[in-house]
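Trainee: Just below sit the structures, each encoded as structure tokens.
Each reported figure results from applying straightforward, stated rules to the coordinates on display, with no laboratory input. Small disclaimer: the values here were computed from a predicted structure and weren't measured. Cβ atoms are built from the backbone, for glycine too; each structure is taken alone.
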Structure 1
Amino acid sequence: MDVPKEPTGYDGPYAPLVIEAKNLGEAWERAVRAMMTKGYNRFVKAPEYQTWTKDGPMFIMVTDPMATPRFPQKAPLTQEMADEYAKNMIEGMAKEKENSFDYTYFSRLRCYPDCAIRAGISGVGNEEDDKQYIQKISEGKCVLKRIDQVQKVIDIFKKDPTRRTAVMHTWIPMRDLAKFTPERKDTSSPCVVLIHPQLVENKLHFNVVMKTNDLYSAWPGNAYAITALQKYIADELGAEVGHYTHFSVAMQVYQEVYDAAKDV
């Protein structure tokens with residue numbers, strides 16, 4: 001497929017951009033401004049869409065994510081939409097609606113499908129040893145367990161506030177790395193891959209990794225909801241909300257919103 005020419009833009013190194021701000025609203029404005037001036041011109045050739053983007057790794061560090069404005073006025077979604085998104089991430093939707101989506105962050109964070117067999121296997125192993133282990137643990141059958149990672153994190157910090165292993169993740173490798181295989185061609189994989197909270201001096205800090213992130217249209221809602229989860233966990237621990245650090249490996253602004261983004 002031929003790539004259409006991008007008339008103007010930045011063609012410097014594909015290097016991380018670092019944004020620092022006090023609140024989420026200020027962070028979004030600074031991030032959009034930086035991406036539109038320093039984002040790498042990258043043409044995306046995904047099967048479902050082809051477009052130019054302003055693209056690049058980006059760290060967004062917010063010192064007080066609960067400070068106003070938590071939601072930028074120029075964002076292309078409403079406060080009500082962001083509130084509902086945050087509520088759904090923490091509490092979930094009705095079961096029928098949850099199951100109508102290929103994934104939700106509630107399902108991946110609070111109902112993560114794990115396996116008791118996998119939990120006990122380590123090293124590279126070999127086929128025969130693995131078969132014997134599976135037979136020993138479960139007579140060769142799958143032992144599925146749903147894990148509420150959010151509650152696990154709360155329980156861990158209540159027992160040991162200094163623990164650095166309270167990690168929540170969304171990735172299911174056998175599903176999410178099979179995006180373009182016949183059985184998975186129409187599925188989607190979560191953009192939020194990892195949330196690593198740290199409790200320091202009675203402040204809960206959130207460190208988030210996203211594989212890709214639509215900066216202009218999606219980041220305001222993503223950050224609003226994830227920091228709502230941050231506050232939810234902090235409240236459960238009787239702690240304050242600390243820093244919010246958001247790293248997207250491939251942050252982007254799509255060509256269709258260039259004019260609106262430049263207006264920011």
Structure 2
Amino acid sequence: MAPNVTAMLQAPIIELDAIDSTNNYAMQLIDADTAQPGLTITAKQQSQGKGQRGRLWIDVPDLSLLMSIITVPKYNLTEQFLFNASVAVGIANVLQKLNEQWDIAIKWPNDIIVNDKKAGGVLIENVLRGSNWIYSIIGFGLNIKQDHFPAELPYATSLKISSGKDYDIMMLRDMMREKILEYVSVGWSAKEILQQYNDYLYRRGQVQTFTLHSSEWQGIILAAEADGTLAVQLDNGNIVKYVHGAVMWKWG
């Protein structure tokens with residue numbers, strides 16, 4: 001293991017019973033100049049957990065892994081998606097080794113899919129000073145012990161639902177933390193990390209339905225690109241590249 005990873009793993013883990021958001025707590029530490037690479041915040045419950053594009057991440061106490069890891073990126077500002085990809089691939093690798101029978105995938109850009117349903121997600125918030133990328137906060141939520149979800153979440157799952165097993169949350173915290181820190185410290189080339197990411201890309205090579213307002217159309221998912229766009233081949237043969245948030249993904 002690289003020396004810098006070993007050093008980061010020695011950073012404190014702050015364990016909280018409840019918090020509005022572990023990412024918010026991490027940002028407060030950075031603002032107070034008390035942060036360090038590898039410092040990790042976990043919580044048994046979040047009241048305002050953050051999802052993509054301002055959505056809330058809803059959790060039930062003691063059933064999920066909720067954590068934020070403070071890191072110093074080894075990428076340029078123009079390579080933010082490569083950093084994102086390295087985090088998602090690290091998580092996917094842990095889950096695939098945890099249970100070889102699972103079908104693990106990454107739904108663009110950073111939802112974690114287990115057996116065709118969403119089990120977790122990543123939200124990365126960056127701290128810039130001028131043109132310098134000082135810190136990244138890697139927020140990660142993973143459903144672990146839930147045995148059911150409300151009817152309005154038909155495409156949600158947990159590790160328990162996917163396996164029938166109760167996995168230890170602290171064990172998974174340590175496994176995920178180590179692998180994420182390892183992956184973000186490697187400094188992968190764009191080719192290397194994109195190959196790994198696209199190997200996990202959910203529904204790659206398959207027809208997917210997209211929506212925008214009242215419009216709906218289909219295309220074949222080709223690959224995620226280094227700039228974070230998703231390349232899709234439309235029915236007419238044209239290849240378009242979607243920016244995250246510009247179109248909506250239709251489940252089912």
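Trainee: Here relative contact order in percent (Cα under 8 Å, 6 or more apart) was calculated and came to 26; which of the structures 1, 2 was it taken from?
Mentor: Numbers: 1: 26; 2: 17.
Clearly, the read-out refers to 1.
Trainee: Of the structures labelled 1, 2, which one yields 17.5 when mean count of other Cβ atoms within 10 Å over residues 82-89 is computed from its coordinates? Provide the component values of the computation, followed by the final result.
Mentor: Numbers: 1: 17.5; 2: 25.5.
Computing mean count of other Cβ atoms within 10 Å over residues 82-89 on every structure in 1, 2 gives 17.5 only for 1.
Trainee: For mean count of other Cβ atoms within 10 Å over residues 122-129, which of 1, 2 scores largest?
Mentor: Numbers: 1: 7.6; 2: 16.1.
Checked 1, 2; max of mean count of other Cβ atoms within 10 Å over residues 122-129 sits with 2.
Trainee: Let me ask you something else. The value 1.0 for distance in nm of label points 7 Å out along Cα→Cβ at positions 90 and 154 was derived from one model only; which of 1, 2 is it? Spell out each step's value before the answer.
Mentor: Details: 1: 1.0; 2: 3.6.
For distance in nm of label points 7 Å out along Cα→Cβ at positions 90 and 154, the value 1.0 is produced by structure 1.
Trainee: Determine which structure produced the value 20.5 for mean count of other Cβ atoms within 10 Å over residues 114-121, calculated from the coordinates; the candidates are 1, 2. Present the calculation step by step, with values, prior to reporting the outcome.
Mentor: Values: 1: 13.5; 2: 20.5.
That value comes from structure 2.
Trainee: As an exercise: Kirkwood radius over Cα pairs in Å, calculated from one structure in 1, 2, equals 20.3. Which structure is it? Don't skip to the end; give the middle numbers.
Mentor: Values: 1: 20.3; 2: 18.7.
Only structure 1 yields this read-out.
Trainee: Match the computed value -10500 of helix-only ellipticity at 222 nm (-39500 (n - 2.57) for each DSSP H run of 4 or more, over all residues; to 500) to one of the structures 1, 2, and report its label. Let's see the in-between values first.
Mentor: On the way: 1: -10500; 2: -8500.
This figure was derived from 1.
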